Structure 1
Amino acid sequence: MTIITVKKTTEIGVGSLSLALCLIGVLFTFRFGDKFCIGDIILNYFGLNAWSNGDSGIHYTMFYSIIFFIPAFIIGNFYSDNKGAKAGKIISGFLSVLIVLVLITTIINFV
């Protein structure tokens, strides 16, 4: 008896946007070396403050990155069969929870 094995290959599709949005959120949030992060430059371009006290204090770009992480998680959840969707869902879910915990800690410290 011959055994036939079928390889399931994943394709690039809508779910692949999950990883792309997650990477954009990471680029928007994190500082690489001693350079400004891309989110600071974008927020300054639109006339918004990136920090609560000039160049120090609460880094607002971290909270703005939720705009990228939540859709990345949702898209990765709905289209989990596409290439990169699972990685985008896991990374964005972890970072979203981390940001919410930082937000809660910040609120508790100010009260």
Structure 2
Amino acid sequence: MDWKWRWRGIWRSWVLINQEIQQHKQTFDQAIHQLDDSGIEYCLARELMTLLEYDRWENFRNTLDEAKTACENSKVPVSDHFRDTTKMVKLRSGVDRQTMYFWGMGYGS
């Protein structure tokens, strides 16, 4: 195979991968960069959990706890960056239940 054809194949692959990365980044940015009524940027942990492909809330909650510990170790007030909140969700059975959420507000970004 001629080196020019090989180079073209590599270039096309790189372009496609780069486009895919940009699409994922755009989806990620749209999901996590939300504004509340006061104009403060936040993201909900359960939405972030899905984007980061965590299967279980318990596993992601451990990650959030580690992030909170990192705040404490850096002498950064955890309450400035993480807020516990709940949201009513409808279960498959049709019953409403409060579910734990966290607001993340920029630590580590």
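Each value in this text was obtained by applying a stated rule to the coordinates, not by laboratory testing. If you're wondering where the values come from, they're calculated on a predicted model, not measured in any experiment. Cβ atoms are built from the backbone, for glycine too; each structure is taken alone.
Points worth noting:
- Among candidates 1, 2, the computation of mean count of other Cβ atoms within 10 Å over residues 9-16 that gave 10.1 used structure 2.
- Largest in relative contact order in percent (Cα under 8 Å, 6 or more apart) among the labelled structures 1, 2 is structure 1.
- Of the structures 1, 2, the one that 14.6, 44 was derived from, the read-out being Rg and Dmax of the Cα atoms in Å, for residues 33-96 alone: 1
- Computed 0.6 for distance in nm of label points 7 Å out along Cα→Cβ at positions 49 and 89 - originating structure among 1, 2: 2
- When distance in nm of label points 7 Å out along Cα→Cβ at positions 17 and 81 is calculated for each of structures 1, 2, structure 2 comes out greatest.
- Given 15.6 for Kirkwood radius over Cα pairs in Å, calculated: source structure among 1, 2: 1
- Given 11.1 for mean count of other Cβ atoms within 10 Å over residues 41-48, calculated: source structure among 1, 2: 1
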